[in-house]
Structure I
């Protein structure tokens, strides 16, 4: 099998002093075992054997006060990663209660961050919450927004695909990524996002939670030119996520796009 170049489009890392606790909290929230240590050093070490060329790094701001510190940390890690030879890009965290979206977007752009990461379920904000609309207005035509999408539990419906559809009708030039094949463990809902312009997808925290035949059908419905490979590090390690994608039965050209080419086009690198 060809040794495909890989761009990991979905990674989270934490400062060394809190990484262990953060991984435990993440596992408790999602009721699974987190496989990685959660540090950038561990991410890089785990990627080296697998022809990984770069990462998209981001973090979630769980309150408004965290936003500047989170973004300073991401910018620093991007600089470190690129100094080690990786084609790494960073996205800024943002919170619905942050007082000045415009000023922070200006600041993170100057630091070289290229987009925004929102996790509606952890942040406890609906994608179409009125507090978020000014952010979308500012981002439209300027930078993409990366959303966690979907949850199987009734108390976490902040990130439903239908809510993203509403936003995209209001902001048709907004470029977004609908993570987890458009619906983490809510894959039937993901199909409503197929064919919408400016929507991309990733494979993170999806391939282990969906039957392979269903995954293949869904990836092709969403578009093999719109789906990107991601591990959701520290959730999963490379070996198993690469194997799961390779075993779906995709054509070599489709795998080349998903592992690497689509991320390069999305990030314009």
Structure II
């Protein structure tokens, strides 16, 4: 396999509560790099350099690329041995549906659980402000207001907490059913889809704010074991973070 260009991953350096990253999308991308055993360096995130104005982003050689999924697809296009080459067409379709469910639906429930209650927003502040420049930390209440406004505009924020968290819990029940007793989503080998699944399940069960979503997800033993297994095999350094 031809060598990849040098890859630098730009994301916040904090690893709160044993999580790979506070951001599920940052956790997803770093998990992919580790699952695929792709050498990379970590760099401090600077939103002024982010090509899409958000994190994570990477530098591949001299090329800056934004958006976790587009980054994965770009890196995979440069690899001779594709990570998902062993999957069947049906498995790829299922993986695509899982990823879209987590990123385009569950994500907003996770954000509501974190930002739309006094208890969880306090937890969120304790870690979120670490990635903000000092002078901006005083504007955290405005950030909370902006997140809640965006959640309402997107639609999830128009539901009650109980309604939204139930939707997310149902997503986790579906994921648990699809995972079954396999080591990874589709067998004994990881795929790119496992990077997303791990990131989002960890974002729920490892976040200390209690909620119906966290309680019901932690009750799914196969999901808890799945996160623990990937952490143990690919994130042994988390215990030292």
Structure III
């Protein structure tokens, strides 16, 4: 089992879950394996806290926090990992098998909060949801039947994360930037790209391809791939603020 301090840093996030029984089953699995922080984004059924499937985990379910967006739910996390069955989707993230992912998650939990995202039973995680993730994990199911019940998927992932006796590792020397700083950096970078005219000259999202992600999602994925440390993120934010300030000042002078 993971040390208590490490397991306490995991945030299990259910995005737009539809069935209260699945939310209750997820809470029960969390309690089974020693993870106690459940976050729910836009639940389809508001009465999920009364789910009878949360056997022995009623307090955990009662303390679950609700959010309107994924961005708000992951704001304090240094690593955000989404779950996917892959299927026919063209993903823009690295995808790791659960056994590989568990080792990386354990390493990050030694030094910062980690968010593990599960999508709705009907559609999974949207492209916008995925844009907040650093990478994705998949449970190795057979090709003919990829999707799993939400509560079962949570249980399998948490079991794999909890079972490794070697899970406790030293934290990284420099703590990674939290999602809130990466979101601010994304916003500033988009402002700088608009101010410079880059987005008009080099459109990131092709208008000819319906499957192309919105520009904001692509820029957010780029920022997440950089895996900036907290000091580097703060430095980059300062650089972008200075660039924008100088650009706006020069524009005011020219008018």
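So here's what we get for this one:
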item: Structure from which 15.1 was derived, mean count of other Cβ atoms within 10 Å over residues 29-36, options I, II, III; result: I
item: Value 0.75, calculated as FRET efficiency 1/(1 + (r/R0)^6) of positions 77 and 125 (r between Cβ atoms, R0 = 30 Å, to 0.05), assigned to which of I, II, III; result: I
item: Structure from which -11000 was derived, helix-only ellipticity at 222 nm (-39500 (n - 2.57) for each DSSP H run of 4 or more, over all residues; to 500), options I, II, III; result: I
item: For volume of the Cα convex hull per residue in Å³ computed as 125, the structure of I, II, III it came from; result: II
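Values in this text are rule-based calculations from the coordinates and carry no lab data. Since the model is a prediction, treat every value here as computed from it, not as a measurement. Cβ atoms are built from the backbone, for glycine too; each structure is taken alone.
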